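Derivation of every value follows stated rules applied to the coordinates shown; laboratory data play no part. Every value quoted in this text rests on a predicted model; they were computed, and no experiment measured them. Cβ atoms are built from the backbone, for glycine too; each structure is taken alone.
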Structure 1
Amino acid sequence: MENTNREIAIKMTGVKKKYRLGQIGGGTLQADLQSWWARVRGKEDPNSKIGQEQRLVGQSFMALNGIDLTIYKGEAVGIIGTNGAGKSTMLKLLSRVTAPTEGEIDIYGRIASMLEVGTGFSPEMTGRENVYMNGAILGMTKAEIDAKMEDIIEFSEVRDFIDTPVKRYSSGMYVKLAFSVAAHLDSEIMIMDEVLAVGDVNFQQKCLQKMKKVATEDGRTVLYVSHNMSTIRQLCSRCIVMDKGRCVFSGDVDEAIAIYTSRNSVEIKKEYDVSSVERQFETTGKSHINRINIEKNILNLGEILSFELQTDAVADINNSLLRFVVFNQSGTVIGMAYSDLYDLKKGYNSHEFSFKTDVLAPGEYYVDLIQCEYDGSIQIRHDILNKVFAFQVEENEIQYNMKWNKYGWGPINFEKITVR
C-alpha cells in the first residue's frame, strides 16, 4: 500500500504536450474547415492519413498524451522507454524549458537539470563563472556558492581548466563540471537525461555513487533517464516506463525493465518470414535470407537450438559462413559463434544449423544473423538481420535449492568448479 504520508516533490496531473508538425493546414480552405468542424464535434479528422497512430492528430503530434504521476522527496526514479516515447519532453516540462499544452505540474523545490551536454552554461564564460551563474539561478548567494566551490572543482576533475572559457572544453569536461554543479548546489530535485553516457567509466561510477548519496542521505529527489539498464538498477528505487507519450508503468525497477524489454522484444515463434525485413547495414546483397524455421525455441538448460535458413543467392558462393550473435533480454551482446564453412548455390538454398546452449543461464535471448563469404583473408557480408529471432532457455532443475538470479549473476552459466 502506498505511503501517503511522504512529502511530494513533483505532481503531474493530466499533462499533455502537443507540437504542430511540418505544413500547417490541410492545403485548402475546405480541408481546414472540415478538420476544424470535426475537432469541434470531437470527431475524427476526415483529412488525417490512414494508419496514423493516435499520437498524430491532423497536423499535430502528441509528445505527451496524458501523464498522471507523483514523485516523492528522496526518491531516485528511473525513466525508460524507446526513442520518441516522451521521456525528454517530460523532463523539459519539469525543467520549465517549455510549458504543457494541457494539465498541471506542481513542483516543490528547486530543480537542477542536465538535459544535454552543456545545459545552462554560457560558452564565453569560464567554468568558475558558470558555477556562480548556475548558483544564482537557483537563488543562492555568492557566499553560499563560495562555500561549495572547492567541492565542485574537486569532484569535477577540471581544476586546471576552471578559469578557462567552457567553449574550449571537451564534451567530457562539460559533463563533469555540469554534473558537479548540479550535485553540489542547493537544489532539492536533480534531473539527468542520459548525460552520463558521455563521461568515462570511472566518472560514471563516481556520479552514480554521488546520486545515490544525495537521494538516500541528503533526501534529494533524482530523476534519471537512461537506456543503460545496469545504471538504472544501480541507482533507482523506482522506475517509470514511457511508451507513445504515456506512462504505462511505475513501480519496481526489475519489473519495469522486464515490461520495457518485452515491449521491444522479438516474438518467440517457430517460423519467421524475413524476406521483406528491412536491412539496416550495407551488404553486397548476393545472398538473401528469406525464412527461418526453428525446431524448438523453448529449451531446457543444455539443449541444442536447431534452426533452418532458407536463402536465395544470385550466384554460387563458396566458403559461406554464418555469424550468430546472441543478446540478452536487456539488449546487451553476450557472445558470438561462427558456423562451419558451407556453399550456397545460385537460387534456392536450405541449410540446418545447431547451437549449443549449455553455457546460457535461464532467460530470453535474441539473435543477429550475418551471412558472409570468407575469401581466406576477409569476410564479405552478403546479408545481415538484426534481432531476427528469439529463443528461451528454461531452468530444468534447481541446484543447491537456488534459482538462477539473472540480474545478479548474469547470462552465462559456467561449468562447475572442480575440487581436488
Structure 2
Amino acid sequence: MRILVIGSGAREHAIVKSLKREGGHTLYASPGNAGIAEDAEIVQLDVQNGREITRFAQEQDIALVIVGPEAPLIAGAVNDPRERGIAVFGPSRDAAQLEGSKTFAKEIMSEAGVPTGGAVRASSIQEVIEAMGEFGAPYVIKADGLAAGKGVLVTEDSQEAQAHAMHWLERGAVLVEEFLEGREVSLFFISDGDDLISLSPAQDYKRLQDADAGPNTGGMGAYSPVPWIAEAFGSEAEFIAQVKAQVAQPVINVMNERGTPFVGLLYCGLIVNGTTIKVIEFNARFGDPETQVILPRLKTPLSELLFAAATGTLGTKPPAEFSDSSAVTVVLASGGYPTENSEPVPLGGLGNLQGVDVIHAATAKQDGTLYSAGGRVLNLVATADSLEVAREVIYSQIDEVDFPGVQYRSDIAELS
C-alpha cells in the first residue's frame, strides 16, 4: 500500500515505524523529522492545505492518508481529500472540534450522557474567580482551544490558578472544571463513524518532573498495558467494554446524528476511581507519548485498521490483537521545556543503545550531524516480558545518549 503520513513528531514516527514493520508499503511523510526520514520518503507539503494533500495523493496514487497532529485536523486538512474519494484517517474539521474546543466536547458529552466533571466556560477573570469559588480547590483551569499540552493547570493555589487563567484569556476563553479524584488512563478507539475498535490502554505522565511535580507538558513518558486496570475491573477487556458502552459509542452516535461523523482516532482521557469512570478530555488523534507504547504491542496490522476506518468497513474487522509484552517509553526533552525554547544542540550516542527503539520527536540533520529541534526531542522505547524489565532496559542505558541540557523523568512505569 502507498501511504502518506502527515506530521513531524514522535507520534508520527511511531506510526511510520509500525507501518514499516508490516512490510510491503511505500511510505511518504510530510514534513517529517530526521528519524522519520530514515523510514519514509520525506515530501514538502502545506499540511494544513487539503487541496495540496489531495494533489499529492492523486499524483502518487496514495491509497491511505494518515493525519497525525491536531492542527491540520482542526484546520480541515482531511475535508478535501475525503470529498474527492481518497481514503483519509482523521476527523473532518467539524468533527475535530471534539479536541479543538473543550466547550464543544462538554456539549457533546452532555448530549451523549457521558460521565464527566462539571465545568464553567469563562471569558473574564471575574467569571473565573466565581467558578473557582463554585468548585473549590484543587482548581482545574483549561484553555478552551489548542495549547500543545500546556493549557491545563491543576493547583491548590488560587493565585497560580488565576495567573494561568489570565495567560490563556488573552487568547480566548477558558474552562474552570470540577477536580476529579482518581487515576488517569488513556484509551484509544478507532472509528469509521459508526463502528469502533479499541486499542490497549496506556498511562502517561504529564508533569515535567518526578513524583508529578513541575508544570504540565505534552507528556514525559508512558507505559502499556496498565496492570491496575485489570485488578480494578477484573480484566482489561471488561474495562474497555465499559468505556465503549458509557463513553465512546454514545459520543460517536451523537456525532453521527449531528451530521458530523467522527472518522479517525477518538482519544479518551479518563479518570478512574474504583470502578467509576469519568472523562477528563477527548482528543481527535493518537496521543503522544501513549502511541509509542501501544503500537509496539499491536499484532493486528495497523494499516488494515486505519484503512478500514477510512473506508467505512471497520464493522467487518475483528477486535485488534495485542501481544502479552509490556512497553515503556521515556521522553528526553530539551532544557527549558515546556516554558521556553532552547537552542539546537548536537545529539550523539544513539548507536550505543541496545534493545531500545529510538523515536524522534523534534530532530533535524545538518551536514550529517543530528540536532535537537527543541521541546520534546526523543523517545526511548523498550518492550519486554514485564514493565519492570522494560523500564530497566531504558534507564540502564539512558545516559549513553549525549544530549546537553536534557530533561527526563526517572520514575516512568515505577509502579511500586
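Figure out for me which of the structures 1, 2 the number 3.3 belongs to, where distance in nm of label points 7 Å out along Cα→Cβ at positions 230 and 254 was derived from the coordinates.
The read-out comes from structure 2.
Quick check: 30 is what I get for percent of Cα pairs over 33 Å apart, calculated from one of 1, 2. Which structure matches? Don't jump to the answer; show the numbers that get you there.
Numbers: 1: 52; 2: 30.
Corresponding structure: 2.
Work out FRET efficiency 1/(1 + (r/R0)^6) of positions 374 and 406 (r between Cβ atoms, R0 = 35 Å, to 0.05) for each of structures 1, 2, then name the structure with the largest result.
Evaluating FRET efficiency 1/(1 + (r/R0)^6) of positions 374 and 406 (r between Cβ atoms, R0 = 35 Å, to 0.05) on every structure, the highest lands on 2.
Starting from the value 3.5: which structure in 1, 2 was distance in nm of label points 7 Å out along Cα→Cβ at positions 6 and 278 calculated from?
2
Starting from the value 7.4: which structure in 1, 2 was distance in nm of label points 7 Å out along Cα→Cβ at positions 142 and 382 calculated from? Don't skip to the end; give the middle numbers.
On the way: 1: 7.4; 2: 3.4.
Only one of 1, 2 returns 7.4 for distance in nm of label points 7 Å out along Cα→Cβ at positions 142 and 382, namely 1.
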